[in-house]
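Colleague: Next up: some structures, all given as structure tokens.
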Structure 1
Amino acid sequence: MDKERQQQAYENYVKKKTPVHNLPANMGKAFIAGGVICTVGQAVLNICEKLGLDKDVSGGWTSMILVVISVLLTGFNIYPRIAKWGGAGTLVPITGFANSVAAPAIEYKKEGQVMGIGCKIFTIAGPVILYGIFTSWVLGFGYWLLKVSGIIA
């Protein structure tokens, strides 16, 4: 009987401490946050094209500007607050990737240039880079094999 009471007390404690998530609200926030990021990106792209840059160059500038903005906002501790509110809407675009590289560098800078920043900068983004490069290599090799064998013209 005492064991049952302990179990019930523990379950009540867990229910009390477990955050309640509202899926539609979280999806709406992610949509808004991601939409704002994409709107800013589109505005930068439009400005670059109006300045006479070609579409590919404009896309490169847009990516770089979004990364710089994200890193600056991370450095001023603003991006983490936006990400907490916007969830996946801020983590999926290129700005989230830039944040995942900049945040560990900022956090571990007190441990030094090599052991702090150098070792910790890719703790979050490292697996993404590794598997992205590896998957690109596998797909490229597969494409090459299909092309060499004559399956793909």
Structure 2
Amino acid sequence: MATRLQPGDPAPDFTLPSDTGEQLSLSGLRGRKVIVYFYPAAMTPGCTKQACDFTDSLDSLRGLGYEVLGISPDKPEKLAKFRERDSLTITLLSDVDRSVMESYGAFGEKKMYGKVVQGVIRSTFVVDEEGRVEVAQYNVKATGHVAKLRKDLGLAS
């Protein structure tokens, strides 16, 4: 079982390629709050719903000082197609070897259709301005998650 992060833990730093091929580091966003969410696969129904919800909320989240990073094991080329197809404005990052997911406890055993499988655990983290975990949510639901997160953070919807 992967070690799960708790509020107050230092957020593991990472540098990953985006859908545009640029490298992005979490440490490069110090001074801002960052919502980091992990999802199983681009262009699947639940992941599309979640990415579109974050995109729809991005302007208001940025206005409140938050940046949003969506991370999946998909290659940058697939993420670029996902962005294009669904007009996404959030930053999409590729974690092909799943090492960042593992460092966040977002990859491991999960139940799918009653069976235990290894895979991406849909998870969301809020990292504060100093790089510490403020919120750690595991096994989140794709639908309605952004609204719930906003409520949990005390942000008006």
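What follows is calculated from the coordinates using simple rules that are stated; it is not laboratory data. Keep in mind it's a predicted model, so treat the numbers as computed, not measured. Cβ atoms are built from the backbone, for glycine too; each structure is taken alone.
Colleague: Can you tell which of 1, 2 yields 2.1 when distance in nm of label points 7 Å out along Cα→Cβ at positions 50 and 82 is derived from it?
Modeller: 1
Colleague: Another question, if that's okay. For mean count of other Cβ atoms within 10 Å over residues 74-81, which structure out of 1, 2 has the highest calculated value?
Modeller: Largest calculated value belongs to 2.
Colleague: Out of 1, 2, choose the structure whose coordinates give Kirkwood radius over Cα pairs in Å equal to 19.4 when calculated.
Modeller: Working through the options, I get structure 1.
Colleague: For structures 1, 2, which has the highest computed value of distance in nm of label points 7 Å out along Cα→Cβ at positions 10 and 130?
Modeller: Answer by largest value of distance in nm of label points 7 Å out along Cα→Cβ at positions 10 and 130: 1.
Colleague: Once Rg/Rh (Cα atoms, Kirkwood Rh), for residues 26-89 alone is calculated for every structure in 1, 2, which label goes with the largest value?
Modeller: That would be structure 1.
Colleague: Rank structures 1, 2 by FRET efficiency 1/(1 + (r/R0)^6) of positions 18 and 98 (r between Cβ atoms, R0 = 35 Å, to 0.05) and report only the one at the top, that is, the highest.
Modeller: Largest one: structure 2.
Colleague: Assign the value 12.5, calculated as mean count of other Cβ atoms within 10 Å over residues 106-113, to the correct structure from 1, 2.
Modeller: 1
Colleague: When you work out relative contact order in percent (Cα under 8 Å, 6 or more apart) for each of the structures 1, 2, which one comes out largest?
Modeller: Structure 2 gives the largest value of relative contact order in percent (Cα under 8 Å, 6 or more apart) among 1, 2.
Colleague: Separate question: To which of 1, 2 does the computed value -25000 (helix-only ellipticity at 222 nm (-39500 (n - 2.57) for each DSSP H run of 4 or more, over all residues; to 500)) belong?
Modeller: 1
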